[in-house]
1. Output the label of whichever structure in I, II has the greatest value of Kirkwood radius over Cα pairs in Å, for residues 20-67 alone.
2. If relative contact order in percent (Cα under 8 Å, 6 or more apart) is computed to be 28, which of I, II is the source?
3. Which structure, out of I, II, was mean count of other Cβ atoms within 10 Å over residues 4-11 derived from, given a value of 12.2?
4. Thinking of I, II, which structure, once Cα Rg over 2.2 N^0.38 Å is computed, gives back 1.21?
5. For distance in nm of label points 7 Å out along Cα→Cβ at positions 84 and 116, the calculated result is 3.8, so let me know which of I, II that is.
6. On distance in nm of label points 7 Å out along Cα→Cβ at positions 52 and 76, which of the structures labelled I, II is highest?
7. Of structures I, II, which gives 2.0 when distance in nm of label points 7 Å out along Cα→Cβ at positions 100 and 124 is computed from the coordinates?
8. Using helix-only ellipticity at 222 nm (-39500 (n - 2.57) for each DSSP H run of 4 or more, over all residues; to 500) as the calculated read-out, with -9000 as its value, let me know the right label among I, II.
Structure I
Amino acid sequence: MIVTTKGKNALKFMVDLSMYQGDKYVRLKDVAQREDISEKYLEHIVSNLQRAQKVISARGVNGGYRLAKKPQEYTVGEILKCIENDLSSSNCIGGTSNDCERKAQCVCYPLWIKLDTAINGVLEHTTLQDLIDWNGQI
């Protein structure tokens, strides 16, 4: 599985909101500066997260973005799924290739299934709060 730059930046955005929102909205411009991401590029990422109802926006002087839930209620997997087309570890099992015609003869197919299960397990059991707590520890 390859997490794209867009996926990594979505996680950075969500972690940044977690750390800086407090009881107010966070401006996109501020996140872009702190995370060294183009504001225009971040707008595309945020629109996906908004559509998936992961963030709430407000317009105006005190406007910006906030998380729709608490950081411990978001998994890395659910955030990446808003951004990435496919989280499979191999093109043999992901997306439209899920019905691989050679899987019955393929000696590696069980490996790809196990690898995919392990990766998805980590993604679905790691929260934004975990990422914040691990910051600087690994």
Structure II
Amino acid sequence: MRRRHFPPERNVIPAHLTLFHHLAPDLAAELRQRLSAETRRIAPPPASIAGLIELGRGVAYRIDSPALAAIRARLADAFAPMLTPQDRAGWRPHVTIQNKVAPVEARALREALAEDFRPRPIVIAGLACWWYRDGPWEPLSRHMFG
């Protein structure tokens, strides 16, 4: 869905849920350790695509997962003093399927998707950490559930 509707020149990382928008690079080792602890030998958290979200210039699937929210809360507690205001402001779990388009185009996609939308399960395979390098994204680590 994301490949079909996301502007290709901006679609540089796969579909994902953002837990945090910015953590300081000097936290990388601790973050990897905590992500490993949250995923190692643990089943994927139950989750569902629960609805659609209008983003103004895009559309996203709203994700419902109390277990993933609990993981995010534990990580937020651990890094609380270092969180940006955006990451302290609360979490709205979603997977963006379209962004950076004209509002009329986004509205049309949301309306088309809403016509036959039904909540459905989604698998959260793991947690990953990416480093934004003023243009390119660099994967730092992946931590798969199970």
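Each reported figure results from applying straightforward, stated rules to the coordinates on display, with no laboratory input. What you see is a predicted model, and the numbers here were worked out from it, not measured in a lab. Cβ atoms are built from the backbone, for glycine too; each structure is taken alone.
1. Values: I: 10.9; II: 13.5.
When Kirkwood radius over Cα pairs in Å, for residues 20-67 alone is computed for each of I, II, structure II gives the biggest number.
2. Working through the options, I get structure I.
3. Numbers: I: 16.9; II: 12.2.
Attributed to the structure labelled II.
4. On the way: I: 1.21; II: 1.09.
Derived from I, not from the others.
5. Working: I: 1.3; II: 3.8.
That value comes from structure II.
6. On the way: I: 1.4; II: 2.7.
When distance in nm of label points 7 Å out along Cα→Cβ at positions 52 and 76 is computed for each of I, II, structure II gives the biggest number.
7. On the way: I: 2.0; II: 2.6.
Structure of origin is I.
8. Details: I: -15500; II: -9000.
Computing helix-only ellipticity at 222 nm (-39500 (n - 2.57) for each DSSP H run of 4 or more, over all residues; to 500) on every structure in I, II gives -9000 only for II.
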